[in-house]
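Below you'll find the structures, each written out as structure tokens.
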Structure I
Amino acid sequence: MDVLEFRNTYWNYYVQLEKDFFSYSPYCEIDPCNDNAFSVKYLQLLLSVCSEIDSICKTLCKILDENLNLDKAGIYDYMPILNKNYPTFATEKVKILNYKYRDLQPWKSISWRHAPNWWQCYNEIKHHRDEQRNGKENYKYANQKNTLEALCALYILVEYWAARNFATDQAEEHDHTLQRLKSTKLKLVNWNFYLTFMGQEPWFCVDLFNKYLRGGNSCE
């Protein structure tokens, strides 16, 4: 898969999902006060985002582990593969740009082999929407907090997918790919390994990225 194919297959769809989420902010401000605000729009988006996460996890994890059974694979199969190949994956934090909102770490729980809460809510909404959990109907968990965390989780996944395919092959023409596939709404807090080289164009530093994946804590 080349850069253009990746953009058409995965990135453009991610961008559309991101646009959809932030288009709701005039009606429901992105703010911790609205964490539990639920709506049909959030429900629709949460289902779409998590379905895309499952699809990309299948593709990426199959590349990382050829023994993965795609017919039976689920979140508990993806977690050990992601943890093993990317020690930094669960620690990634996402900043919501231009909003007073806390940084999110949507994959944190997989380091303990626990499915993220937003994923569990998605599963309950998908399969048992009319039932209750903790005295609340499952569809009411299609709220701003869970939808935003799922979107951030997808963003991390897409960036890792792009980095693996286009930033770590040492090909000069791909060094700046991740800069082109960069969100204007979300930012990976720990990814500080962009360099400016011969002009104003930020370039992705392959060596620092590989060092970051091995070390885990810092890319400075």
Structure II
Amino acid sequence: MAAVAAIDTFAMRKSAVFPREAPAEEDLARARFHALLSRVLARPLDAAMLESVRALEGNASEFGRAIELFAGSARQATIETATEEFSALFFGMGAGGELLPYGSYYRTGMVYDKPLADLRGDLARLGIGARAETTEPEDHIAFMCEVMHGLIVGTFGAAQALDVQRDFFLAHIEPWAARFFADLEKAKTARLYAPLGTIGRLFMAIETEGFAADA
């Protein structure tokens, strides 16, 4: 897979600095996909990110074919059409977007509900917080994937052990993210983003199976 641009979405670094051990290559691959999902779902694609998506390379697997489709869709898109589609899909809570990419909404049917409060408690224990200027709640799918990326590679201090990653994923992402990505796959306004829905759905299954195998 071609390199994915570094993300810069919601989270801030943990204040303390800890020694880091280099993650294993398979964990770096997981982190790259979390980074891709986070960046592409956080805000519309700029020119650099659109070029990065166009350069993605897949393979003959179902997951690899979805990557190829996403790259191909990006080659057909322009900055203008990508921005229009992003706005139609995610124009903000209650503002007419086709999808609401929030954990509380998928788990309870309401935004700013108990799952968000539980998430904020766990984020506080991990020393992770949103930037002051962030207007989205922390259970936005882009933030969830950014947190996973940071737990794997040590963005917030030390890279976290697999059991910490697993506990966070199973508590706050696994119960709903696959349903969100399935909705993105079949969203009426999704052209560029439909293959991303497939990537996300399959990747959530890979993460779930991997954590179950390591439990």
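What follows draws every value from the coordinates through simple rules; no lab data is involved. These figures come from a predicted structure and were not determined experimentally. Cβ atoms are built from the backbone, for glycine too; each structure is taken alone.
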Work out which structure the value 25.4 belongs to, where mean count of other Cβ atoms within 10 Å over residues 148-155 was derived from one of I, II. I
Which entry (I, II) yields the derived value 8, 36, 39, 17, 1 for P(r) over Cα pairs in 10 Å bins from 0, in percent: II
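From which structure (I, II) was relative contact order in percent (Cα under 8 Å, 6 or more apart) calculated, if the value obtained is 24?
Value 24 for relative contact order in percent (Cα under 8 Å, 6 or more apart) corresponds to I out of I, II.
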When helix-only ellipticity at 222 nm (-39500 (n - 2.57) for each DSSP H run of 4 or more, over all residues; to 500) is calculated, the result is -18500; to which of the structures I, II does this value belong? II
